[in-house]
Structure P
């Protein structure tokens, strides 16, 4: 009986502690829904939720003074790879998949996840472990259980491609060896359905496919590629995913992958640097989101060109005009970096600068990583805003990002789920 009483008291104490209130005094606060910058707002938090936002002073168990800071919701990166550490060349990729064990890559992945949080990204969608099995599910679980620090994660596990169409290619190694692959390979519609079911069974929130390969620029400046899936295969993936109440994302650079993926039910197109106007119109008509991942293309372009593959340099020259056309066509833009495809020590907020340079206002750019990203992820009303009922995912920076978008590359203060994980202003930095 005494033990039961002790357990009850302990549980009650923990619950009460979790429900303590925090009042955050904001110098400036961005309403990401309207794009309005509000002055001297007070945000009241109870547990891991925002209870109220306004100018009225409210009693709380503790107060955090951010009156000298610009406050906005935690950012959302819709395309990351926590268990990758940059791969300009095929050798860079092979080293990670062939020479590093999955436990080692997972350990490194925990540090990448923590770095994302410190960068101000309180939610990420991780799009493929590239040969590391279901390590992303474990990292997500460790974060949710409080074992490690990291962002809220939505994971896609293995990613799917068709047999022989993705590194590592066995023709580059002794044919007797059975080499590990960076994806789950399928042949035929039945295997496609089975792969989707297996990945969801093991914890996938999203399904990720590689829709095209072999990119070329044609004499007229347009881009084409080889489609990876037959119609039956890609439609089976889309049907099985959607009937399981999940969504799928498609790596697709050109119309050859984009149109097939969109028609199969893809919710987002990843990269899409060689899309054409027909692709844009189809995406806009069906409300499909675009994660262009721009900085990673710059990161790999020169090195790959030196090794004989100029396609990324060609994309670099054409993408500003492609971007402007896509925005004019009404394509929904969601922030995604592909970090992990480039070094995790480099800026995660770099892609914002391209958005602004090519015509978006700083507030519109921020919305791609807040309200629009939340819409893509099916999390509207939970993340991407600071209002009553959202998770207490909040960041603060010293400079005003609506005047200088590069300010997002230096986040001073980070809260996720009502807990402060980074506080440079308290340290006098």
Structure Q
């Protein structure tokens, strides 16, 4: 998947996480008030950075703005990025002579929400972000700083008024299908009706940046997102003991079908169409629950979303070409969305195009007029689909859904895209 960046340690977990407990030889276990389990702290900052380097990803540390303080956040930057002072020397004593040079840092996670440990009011949030970013930049002036935000004027405009000059990104999150208290995954067509919703969050956030005057200077990080939400019964009721065993239902591979693959493709297309403003997007989680990979002692299952990320990471051209998509509608329960979504990319020399086409219709192929002349009657295609819209991979059938190389017929600029499929087409330009 060529993962470029990994955000850690949360998520709601971070809002009561104290990073010092996860450093050094003597690790201090603590009770995690977010999820009501004990955290052993055997995996901490040193292990996270080492793991990121091993997989070739940049570490992105999300700090505790719930029960933490501006000093604790800035001390964490010292630990990672300095060789002097108490915390820089502490890292060296822990076996890491050279600074980690962690570049990406977020102030908090969803601190706007009542579900979050140490949730903040609108009036509290901006000043906390301002003082935290100030102290963190005093340690490491060139780091990239994010702050938990919403695609809502009420929350994000005051944040930008207080701390906009010190921020590089606003961080927004969303999960479009799921009830924290009940396990009832949406149907394939219900999921397809949600494929246009991420653009609403992005456009609303762009409008806020415009209104504040920070558009262009501050970018958008959609740094938690997934079609499927998390099942966590009891999350919103502190009087109720959480049903920890119920969380295992998040691991059910049968949930993650072609609906997840096509929603993910549409989400990535949306980010690419808005790439001047959206500079980061972090799928959550990576492994298990609703992750792209399901891992157990005997096997690794590559879910449908794994192949989407792999294709986008390896098969796109480097430049997005402005394009217009006109599509018939797909309708379900009085809701409608375009049946086809697409982006166009080109190589640097503009001599090769790769088109990404998503046909959301579960039954009908899409007759796509490409809008340009092609030099041949066929085109090489990579098709990610399945024998059903509800197809998924599991421990006993690992490859029910996987990319297939095909030749598709091109007839006067028209290509037929199979139902419930993601298709990559690459054309040389004359």
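Remarks
- Given -10500 for helix-only ellipticity at 222 nm (-39500 (n - 2.57) for each DSSP H run of 4 or more, over all residues; to 500), calculated: source structure among P, Q: P
- With mean count of other Cβ atoms within 10 Å over residues 62-69 computed over the structures P, Q, the top value is the one for Q, the highest of the group.
- Which of P, Q yields 11.2 [mean count of other Cβ atoms within 10 Å over residues 238-245, calculated]: Q
- Entry that produces 11 once relative contact order in percent (Cα under 8 Å, 6 or more apart) is calculated, selected from P, Q: Q
Each reported figure results from applying straightforward, stated rules to the coordinates on display, with no laboratory input. This structure is a prediction, so every number in the text was calculated from the model and none was measured. Cβ atoms are built from the backbone, for glycine too; each structure is taken alone.
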